[in-house]
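Below are structures written as structure tokens.
Each reported figure results from applying straightforward, stated rules to the coordinates on display, with no laboratory input. Because the structure is predicted, anything quoted here is derived from the model rather than measured. Cβ atoms are built from the backbone, for glycine too; each structure is taken alone.
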Structure I
């Protein structure tokens, strides 16, 4: 594909926000040590090379962890650190004569992103005394169509989706020579080393464990991809559902009406979000279409910045799992408003600072132990479980590099049944050259065992009709192996 290539290593402008500090100590909840995050932004025009390099150097001055190097703990209960070496971030500029970037406009594009973004090498990063970069950029200019793809890969302990989008927004603003949109990240530790909330603090309301693990003791392989355990080589469909804003609003109103009429425990007084009711709809469709895997547990990835001791601008990762309580009846018989209630109660519980601190301390204890044992968190949903990773409220196209409402964003997903991602759909370029945006719409992506696609279609349509909604969402299936 590439017909020309330039490589650079961009170092942060000094002094950085962390000044002469030598190390940054990670919290155990940062230790997603087997994972990386890949994003791809596509703009309908060229990128000015020297301006981008200058902008990246300025951005790394505020996000110096990305230019550092990883130092694994050398002893049990030891510290995992980022060495603040200011060694820089490798960047490749390439040109391509391909006449398209992605086969379609859908956000989740595992194959496309993998082919265009050079990933950080997780296995090399985990070696002691390594000099492996923690972030990489791949910039590709498509000569025939005049578009540019801006690919980014970063080691997950440096940041979750919130951190990544703030980094890219900062970079985009610097590139355009515009003021920052967001405050800088806070690198202040939320706990002292002796805080009871750091490890193992217990609460009578602490929920069931959700962490399962996989082995990270594997040989170095290209790309540093840890081999996930679990079922492999099953025929499946990659499913993308586009719900328009009107349909989402109608589902929300219909479930609220059902809740108001329900006199059961907790349900009648619930105020659901649109996401609560959308997930509840999908839970019902999954359960009806696959009774052997009827959904009893819904796990929502929850960002806890701004709760308890964690600052709203906390650096790195601030993610925990919000676990629903089990249903009070057979999941096959559970009404949609009851599903939405369990989702909402799980999220409300996470916003209780006392509960959150106790839960986070237990998870930190567990994540420290599994990281010390050289294993990591496996996000594969278990039987009867749905895992929801939603960044629907994030405008991933806001890092637009001078092309507002014309920038497209592409991302990846763990392709395992019942693992969902919810994002805002990409804008579409129309035949006349204008752009159409989809404010309020949602794009839901997941994997479904191939022998269940017909049943899922029927179940989803049936649930919508039961809510009084005749309109059907756009559903796209593509064959994959999971």
Structure II
């Protein structure tokens, strides 16, 4: 039987598809994937390759480096540097799709590195954005949204004019109603997580909401839950959020744990919360540790502490070794335990955990938690707050920058008023009076419980007027 050259890889298996029966797999071979060293050896021959071939190998190399946790070593490789140089020299001939694929590679590498290690990629990233800007209209609507999403993941620090042009083009596409549910969801994800000044959020958000409402029946339950979480962070009207939660509650028995957690975070009606919690109680014993952590965080975000459900979820959490958790999961669980310790509504759970000392000790390990990462951009954004307060006649006794609170939360600035009251100042891209992101939502609540009011400065506001107006009443009391 003749075999077509079409090869489809699944993990370490390569499937050869029959030319005569293209829908049937007829033979499998176990094929070892090439190592990073082997891929780099292949890349040494890149001087004669086409742009498409260079990009394909660049994608394979970066993927393998991420899988082998060798991204930092990859940037030190002279072969990889030569490959990047060849790609940059050929950028002038790249199509919009090729420039997009290059940006995707850069984003993946940057996400695996710390900030000090990515400077070498900045010139290539800037050139790729410039090249993409020349033919931006050639990209499909889905890829336009994916570029916007890349901007929310670390590519948005360069060329504000590019992001403005992208926003304008995406706005035109949204007006035509041409975006698929997946593209709308990606757009909501990007808008919810990005503080990039060039992105016209105030214009795009209403368009995304309007088109999403017109095609809600085409979203899967998982997509509906993600959309609800994103729109909740974007502070849209409660009407659309209520509509999404109603749809999710109507299918509560079919919701997977992550979707249940998101629905509980967004829900505001008591009967909806009770319904969702009842469903969580039914499936708590099957939850993976990461899903249990998400559900616990959703509960404490609502300041809800159902004893039986929380104990069951904590038991699921400790079934998995902490060594396999991500930093985000570690921080989320720590916020849950802080809420149990300090929230007045958690008294019954605290009492129950007194009889489950081993369970509590396995969950509450502050010495092992990764601290909230310092944000240099936030530090810069609030740098002139003391001068703004003094100009408004507010007397400032002391200023402290880059403070760590309770060995966990990081604040770019703390200010002590003349009466001795300390205020926490943080920077956020959208809200001055708090944030719907679960981490920041709990951060604000915990600092309040510790008698440190937390106020937000909008990075995009261009002035400190809103912040000053919030602080003035505190000085009068």
Structure III
């Protein structure tokens, strides 16, 4: 956890024809169809000199089934601090095509001292769930999200065991589970059960549960809740604490969530945990702060097998206090490319909203001011619109100079397709032939660039072709959405 390209997308979106685009903008694009010499146009339909992108529709791969973001530090900024809360909530939980909300089950102040010596008898009077405002505010945020998006699921993560169960007697600064404490694994389970019961009492059921966060990180110097777990210790936690929860929760009338792990900070470290945790978990997870590449995701996805691999935390602008807005937006798309080209089935942004200047949130949420959508929001929305329940489709590139295979992804379902392309180069890649593999009836092209935010730059119905010629300006992200004929 860290505080601190022109695309063609294929998918049918008849309900979105007017999204982010005025009538005059569409009129300009339609007029420019007859002017193939103009490099600023969205489409040139009569000359194909810029190479090819071919979709392999006969080899569909993983289905994308979870998209969302989380509340880690700044849920209070969303529900209490910004001055356009309802508008921001609509931007996040109605306008985005998301279906999962990540929350944090914090330990600090909740149970600093063991409630009693019997983990099977919980004294709820010894737990304080209001000591940390984020625990309160995230419940408010989830309830608001569910008003706007009733199907949204809850994914909870534990950052640290309570301090009485830590080797360093501190929920911050690393340390690990102190197994010398009597019934340590069950006591850890009781602490988690108390959180889940509290959420149930507030009308919320957790669907997915991670018992640790970035267990591979040496967190001794971190100022937030954290804990380190070696692969063998992580195995013991998921075996013993997980087993305790699977017995306790149903008996207490609390639904047992699916267990997920290991949420490593580095994609490449996932392989160190996979075989040991596989018998005890339902889904594999990783963060994307280190080791991000399609090859590394593929290695982790292969070990995850049918349980699937999910990218559960990253934010663009990471590592810089004042990153460039457009560069960060394009980098976000390439992280999508790495994960999905490597087999990931879902992707979660770090925070829904964040007041820092490094794009830690999908919205910029300064206290006492309006929340603002930056280009990372528009890139996220452009990429994920209509993405849920589509399957990743391999692509091949031929004779393209200004971007490579790792800058392209494609997805499809029975009715629609989408292609995403980032052109990082300063120069345009014009008149690229997109070979769809079957006839399309309509096409919509969206772009994010220095001057555009998910702008609808081209639309055509009654296409009746199995290809289309598309231009990709420099420093841009383009999505092509199509409806199959």
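General remarks:
- Comparison of I, II, III - label where distance in nm of label points 7 Å out along Cα→Cβ at positions 166 and 318 is highest: II
- Distance in nm of label points 7 Å out along Cα→Cβ at positions 182 and 422 derived as 5.4 - corresponding label from I, II, III: III
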